[in-house]
Structure 1
Amino acid sequence: MARSCRIAALMLAALLGGGATAAAAADLILTGAKPDKLFVIDAASRKVRSEFTIPGANGQVGVIVPSPDGRVAYVLVNRMESIVGIDLRSGRVVFRADLSTAEERVKSLFAFTVTPDGKELISYEVPTRLLPSEYQVEEPRFAVFRTNAGTKARAVRQFPAPRRLHMLLMRPDGRSFYALGFDLYEYDVRTGRLLGTRGIQQWQLPGHSQPDLLAFWPVTEPTGVFTSPLYAEAPQDGKPAPTTALMSLDLASGALDYRDFEPLSALIFSTVLSPDRKTAYGVYSTLTKVDVEGRKLAARVPLDHTYYSVNIASDGGEIYIGGAMCDVGFYDPATLVRKANLKLPGCADQSVASLRVVRAR
């Protein structure tokens, strides 16, 4: 009888465990829109699951950085002077750092990130001292906040930063972070020590001119690799000609790579790498597919209007595009055919807001 009870208990545990496993995680798309909205979209149903109002957004919603567990979205608002953490289940504000004070105006120019353990948020700050008769430009800095500090968070430590940065990306081991601008810097999270500098505008590739990029969308999901289009002049038929390259940074290994793939024919604002790392997708007035291994353009389709931000399903089965206007498009990654289009409530303008993907049960 005791043996029968043990068997029944094991069967019950197996059934309960199987039920928990069956509740598979699903993709949620995060996007923001003017003047003060954060939207959570169910990727499978292509419907808005939640619409949250961000207090004190002051007409601007920008970079979105999800917490590592996908439960909180940290959003840059208030003309780049505040970072607000929104609980994605309740819409409750769980974190807020107002960077400016009465004596100092501080902008975080698109650049902040969250540590892999979710405990700290690092912001790039450009401060200006507000004196009675003049504005005094101060040196830029990194500021570190505790994410459990509530709605009146203050920096627990600061350290110097270079100028002309526009993105911060965490290394998965949590020991350091990358600061992306005209060059690529790596800093120790605890001490602020500069660990290394590598060229972006100072890259050394034979025959290439000084490159340029516009990278405001910190998309690294699902691969842990950040990619961006990069532009330079490169030799073609013996003469320099404008060329588009794909820059990639593997956050775990630190590998930095540049691959020319076509003449400069279509400006791509942002790109994302497929889960198998063989294909990249870029967006602007067209949706572009790049053969990464073959270093060539694979396909391109026109869009009905400009989009700024692109992302991809966790399994690579669908492309998501957003930004600029008030809709999110769903595209087939193989054919680049549009499968669906979702208009945001009130046709809210996404502008330069990030399009992020998190996994939620």
Structure 2
Amino acid sequence: MSKEIISIILPTYNEAENLPIIIPRIFNILEKARIGAEVIVIDDNSPDGTAEIAKKFSNKYPVKVHIRKNKRGLGTAILMGLQMTRGEICVVMDADLSHPVEAIPDMLKPIIEKKADVTLGSRYIKGGGFQDSSFIRKTISKVAGLLARGITTATDPTGGFMAIRKSILKDTNLNPISWKLPLEIIVKSRPRVVEVPIIFTTRQKGRSKLNLKVGLKYLQHLFNLHCYKFPTIFEFFKFCLVGLVSLLIDTAVLISCVELLFLDPRLSAVFAFIVAATVNYFLNLFWTFKIGKFTIFRYSYPTFILVRLLGLCIRISTMHILIEYTGMGKGHLYILASLIGIFVAAIFNFLGSKHIAFSKLFLRSSKIKE
């Protein structure tokens, strides 16, 4: 079928009972399909002797074993495996026999025939499914996949069974904070993806690694990937959070000046605006906008303050229009008019900050190319 060497990556932790089954099965299946292969075992220093068992197979099969003592985690293990492989086409799969070894040739075919860059084993297309899985496990899998729908159209992006042509990762910066590196690859490298039906089987030996900590890591990973795919939306979200913090600071300074320093409320409002706007500036500088910290302060700060002042004018103008021409001056509707004015001003402030105050217009010369 192929003259290429195919690399099979098996990340492991306490899989001593499963390796004696899965490694021979991999080579038997690929030999029947006339596919040359190597197996890369990345072990996170398993206390049950997983690495030692894997090394014994290197006398009979082309098996490499790497033991990681200081760094743990499935995502980084897969990444290390990809760096160690000889093959241009790699398969990533669990070592617990939950992914069907028999499906490997079908996973490889679209990539070998150059019809895809990545193939995913899917439990949710025709021919796929579960075997011996509990209702809870199925539900967790389904929910995890649905949460990823905003960043991929794949039916089963969290299954973990993947084949990939390594060359698509050449200029891709991967940061696998959870075990779902395949999902990150799909989002960041934008490959041609083909899904292959698989029957997912619940592990028979050893213990599952799925727990609350793993789930929280996945949610964090999802958030990061959404930020990567929709950066402007999340910049605006962070900008609004900073604005909320600034509003609280503005109010605290105003009350302090009036109640403690006995200043006129109008003068106090000026001080409150300056303090809150300055805090707002630095929070956006270092947190909201990616290139903000590279801008020149003496230009970006006054521009930011000017944008905020214009935003204040837009808020007041919006309120005036709504109160005068839509009847929002009656009763407590002025509150709604104020909220609408704040929202319109927030959009203006965000766009002005992003495209002027924290833009390439005021970048330090050493960062012009960034």
When semi-axes √(5λ) of the Cα gyration tensor in Å, for residues 242-289 alone is calculated, the result is 23, 9, 6; to which of the structures 1, 2 does this value belong? 2
Using the calculated result 0.95 for FRET efficiency 1/(1 + (r/R0)^6) of positions 314 and 330 (r between Cβ atoms, R0 = 25 Å, to 0.05), pick out the matching structure from 1, 2. 1
Note: helix-only ellipticity at 222 nm (-39500 (n - 2.57) for each DSSP H run of 4 or more, over all residues; to 500) at -16000, derived from one of structures 1, 2, originates from structure 2
With Cα Rg over 2.2 N^0.38 Å as the yardstick, tell me which of 1, 2 scores highest. 2
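None of the figures in this text is laboratory data; all of them are computed from the coordinates on show. Predicted model, so just to flag it, every value in this text is computed and none were measured. Cβ atoms are built from the backbone, for glycine too; each structure is taken alone.
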